[in-house]
Structure 1
Amino acid sequence: MTAPRARGGSGAGAAAFETALLHARTPVIMELKRRSAHGADLFRGRTAAELVAAYEALGAPALSVVTGSWFGGGPELLADVVAATELPVLVKDFLTKERQLADAAAHGAAAILLTAGLLPRTVLPRLIEGCLAHGLTPFVEVTAEAELASVVHADRCVIAVNNKDIRQRERDAGGPERSRGLLPAVLATGTRVPVSASGIRTPGQAADLLSAGYRALLVGTGLLLQDDLRAWFAALERQRERVR
């Protein structure tokens, strides 16, 4: 894969990703994922460039790209998205080696998913430090409070609560209850950007999570299955206005 245009010097990607979320009017990381956990086609005939354009028009502060093969992804999807946008891009895959981090940074990533529940406790700190060394935001995903103990430099990480179970390849029903329960522990780490991710289906759920204290959300399948994205985000804005 040919490396895309550079996106700034050391640390630029990390700063861009966090800043975008902290100052977003629409604090939703919008995800591109080819297949659902159950194998359904989520692109539904749309190209990556078409989805990127739609998300940008909706005010996405950042994008997420699932490159994991179990969701139909691959490096070509990252290349397509990076070529189509200037927004900071989160890469979601199971990366375990520093050379993989360096490669992702070279190909336009601004942030990298690190799944705390699947990484040994000695490995997660090393990968967080590797991300920071390559100018990437560590996007550390947790499902239980105990997993937060291995998070280093939390003030420089995005910490995301996954409302689904990655051990089941996110085939469980999920729901925002996990995010609500873990928010105090996540905030106690010192992260500036707590995120609720996955299992968010309705504008009402999204508004409730933002009102509770999450700075951003990550929504994938819930958006990709929508026939009227503008209506979904209009409803989110109305719900947010009601609770402000």
Structure 2
Amino acid sequence: MTKEPTQSVALIQKDITNDVNNALISLQEEGLVLPTNYNHSNALKSAFFALSNNAGGNLLEICSKASVANALLDMVTQGLSPAKTQCYFIKYGDTCKLNRSYFGTQAVLKRLNNVKDIWANVIYQDDVFEYENDRGREKLLSHKTAFENRDKEIIGAYAIVQTGDEEVLTVMTKKEIDASWSQSKTQQAVHKKFPQEMAKRTVINRAAKGFINTSDDSDLLVESINNTTENE
């Protein structure tokens, strides 16, 4: 009685792998370039394990094959891997969507030609955070914190994108972060369980939007980044 479902999932996995590989070949012919150190076959193997052992159930059985294939193609296009905690999969009804982690967004943005580095920090109660508006652009002056503040209330977060010789600051208050979370498709329990990481991810995604859509990189990569950002 247990053999048939296993065979069914195996066939689904094989079909999806073929669909993703064929689509990837077409994208590469159109100009998509994967990171040199990225093994998409290994990433797919870890992704199928994550899909089969998802908190929402076995997504290979629950979600439509087309949605799983699209989520995996977005993952591969961005050069992400669940094994590196760069991304994970969320179920919406019978649809599977790819979500990036804070680490995944960092990795993807560093692939853009105009981004050298990007990072984010959380601002806690009793931190001393100072910034200024310099000719219409926010600029970090100082952020002083203490170890014991990490157990205190989060009051905001900021991200810095380094491009060439300048650093671009994006700041969000906790109220702005909460407003973003309220519009999110992801489960609110995730935000409550990992508030620091989720706050960083939220502000880093906001900071990234302007750079993604003004990038001179492959439209195929930019489209995939935007698709995943919309899921969040």
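If Cα Rg over 2.2 N^0.38 Å, for residues 30-85 alone is computed to be 1.05, which of 1, 2 is the source?
The value was obtained from structure 1.
For Cα Rg over 2.2 N^0.38 Å, find whichever of 1, 2 sits highest and give me its label. Kindly include the intermediate steps, with their values, before the conclusion.
On the way: 1: 0.92; 2: 1.11.
Once Cα Rg over 2.2 N^0.38 Å is worked out for each structure, 2 has the highest.
Using the calculated result -11000 for helix-only ellipticity at 222 nm (-39500 (n - 2.57) for each DSSP H run of 4 or more, over all residues; to 500), pick out the matching structure from 1, 2.
Working: 1: -11000; 2: -15500.
The read-out comes from structure 1.
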### Task
Give the label, chosen from 1, 2, of the structure having the highest value of mean count of other Cβ atoms within 10 Å over residues 22-29.
1
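FYI, it's all coordinate maths here, none of it is from the lab. These numbers come from a predicted model, not from an experiment. Cβ atoms are built from the backbone, for glycine too; each structure is taken alone.
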